[in-house]
Structure 1
Amino acid sequence: MSHIATITWLTFHEAWRRRMVLLALILGVLFLVIFGVGFTLIVTNLNPRVGVIERRYGFNLLLMAGFYVVHFLTVMLAIFASVDTISGEITSHTIQAIITKPIRRWQVLIGKWLGYAAMIGIYLGLLTGGILAVVALVADYQPPNALAGVVLLWLEALVLLSLSLLAGTRLSTLSNGVLLFMLYGLAFIGAWVEQIGSLLESPAAVNIGIITSLLMPVEALWRRAAYLMQPPVMTAIPTPFSGASPPSTAMVVYALLYAALALGLALRRFGRRDL
């Protein structure tokens, strides 16, 4: 366990020292400032004749828009931060300086996974906490199931992290990045096809969306998080953040198994790879 803890700390520390992570943090802070100013201006200039229900509907819609940006930033960070953590070190031969010591390969991979998972979790917590704080202070509003929604967004990033480590054991950094972006794009399009198919009552379109969610469950986790963080009155009205067929709890379980399987395969392949 001490070896894993050491690799975890080194990975976490190195990730925060990289300019990419620093840039992501700066962009996140900039987004929070823009969101806070924009949300404050909207609330202070609301027509007094707008009812309480309409106000809360608008507050939640703006909140979900902010969460969607955070969801996208977290996805990008999970991909860019981990895409070369295995393939890059294998190519540069720096991985040999680690595995020649009395540290097993699986300990290196688990330590790296934990380090990036912690870094992504802190980043996600800072951004989501900032959005929730702005909305609470300015509008005295809090969405339902906020913690569950944040956990689902973190799980979304962990799925990508596990898949990135798996692909990195066989592909180059560039190929790994292309693969992850293509799979994410497939999931993104599939989610919209499923929502539109549900509205138009097209079983074929819904089935296409379900298949893409099984191939890459990240967008399904976002939709589940958005569904949980909206009041029932909002989920009944079609918006960019709600649909007629929200993912079930079974999809969350599937995503957990998906991430665990990807990590397990990564451990197996990394352990057998000729370095």
Structure 2
Amino acid sequence: MTLQFAKMSGAGNDFIVIDDRENSVGEDARELAKQLCRRRLSIGADGLILVIPSSRCDFRMRYFNADGSEADMCGNGGRCLARFAREHDIAGSEMCFESRSGTHEATIVDETDVKLAMMDPRALLLSFEIGLKGEQFIVHRVNTGVPHAVLEVEELNEYPVVDVGRAIREHRRFLPEGTNVDFVEQQGPREISLRTYERGVEDETLACGTGAVAAAVVMAALGKIQPPVSIRTRGGFTLVVGFFMSDLGFCDVSLTGDARTVYEGEIRWSED
């Protein structure tokens, strides 16, 4: 099977995007994700995104992690998908699309930035302890489309994100589904730096959209920042998270930042 694809980057998060409205991939999507996302042996990416038809919106998004697992949502992936949809005349500059986490609205801001309306955060739990190898960690958790654990740390650039992230991702407190793990360092009243260990990629990524929202929400709930929040990613880009906060929680959450097509091509693929 020959597939047309686009390799895209959302603030350093990279994805393979395929227009599958004719159902050419179908039930092979999980295996396809595992094969195509392998770095050095294939195209390589953090995840695979399929565009499929929707009866309610312009299209529907299916997102698969690099290990083949299907996720409910991906923030940077959603922004890249919006760019793809506009460039391929699937939708206009303002659009809505479905994912497993709900319905999302996206806007092409300009030639670099895409703004995505995110779901309201839920299941926020602040300041609980977990033990790892004799050491105690203060952790916060929230679901921003997918589950996240957030830790505030010092000297983020030198922090052992992969080792600690993997241990927390697999901790019994987050079983059975596991969690993404975000490490945050405050830079100012509206600015933080962020590194993320992503579930499904099983490694650190250069950015994470739902992680950026999780980090901003947690730090705001702790009274340490105010929106809009600028988030420095490992890839060197800045994501901006907007929201309103009240006694009832968080609402009108948005994620804005760079989303671009790196290149387009075609690949022959077989399960064998």
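Comparison across structures 1, 2 (criterion: mean projected area of the Cα convex hull in nm²) gives the highest value for 1. With mean count of other Cβ atoms within 10 Å over residues 70-77 computed over the structures 1, 2, the top value is the one for 2, the highest of the group. For Kirkwood radius over Cα pairs in Å, for residues 22-77 alone, the calculated result is 11.7, so let me know which of 1, 2 that is. Here the read-out was taken from 2. Looking across 1, 2, the calculation of distance in nm of label points 7 Å out along Cα→Cβ at positions 182 and 206 that yields 2.0 traces back to 2. Given 2.0 as the derived value for distance in nm of label points 7 Å out along Cα→Cβ at positions 30 and 198, which of the supplied structures 1, 2 does it correspond to? This value belongs to structure 2. Where does the value -27000 come from, among 1, 2, when helix-only ellipticity at 222 nm (-39500 (n - 2.57) for each DSSP H run of 4 or more, over all residues; to 500) is the thing being computed? Going label by label, the one that fits is 1.
Calculating FRET efficiency 1/(1 + (r/R0)^6) of positions 126 and 262 (r between Cβ atoms, R0 = 35 Å, to 0.05) for structures 1, 2 picks out 1 as the one with the greatest value.
Values quoted throughout were computed directly from the atomic coordinates according to the rules given, and no laboratory measurement underlies them. What you see is a predicted model, and the numbers here were worked out from it, not measured in a lab. Cβ atoms are built from the backbone, for glycine too; each structure is taken alone.
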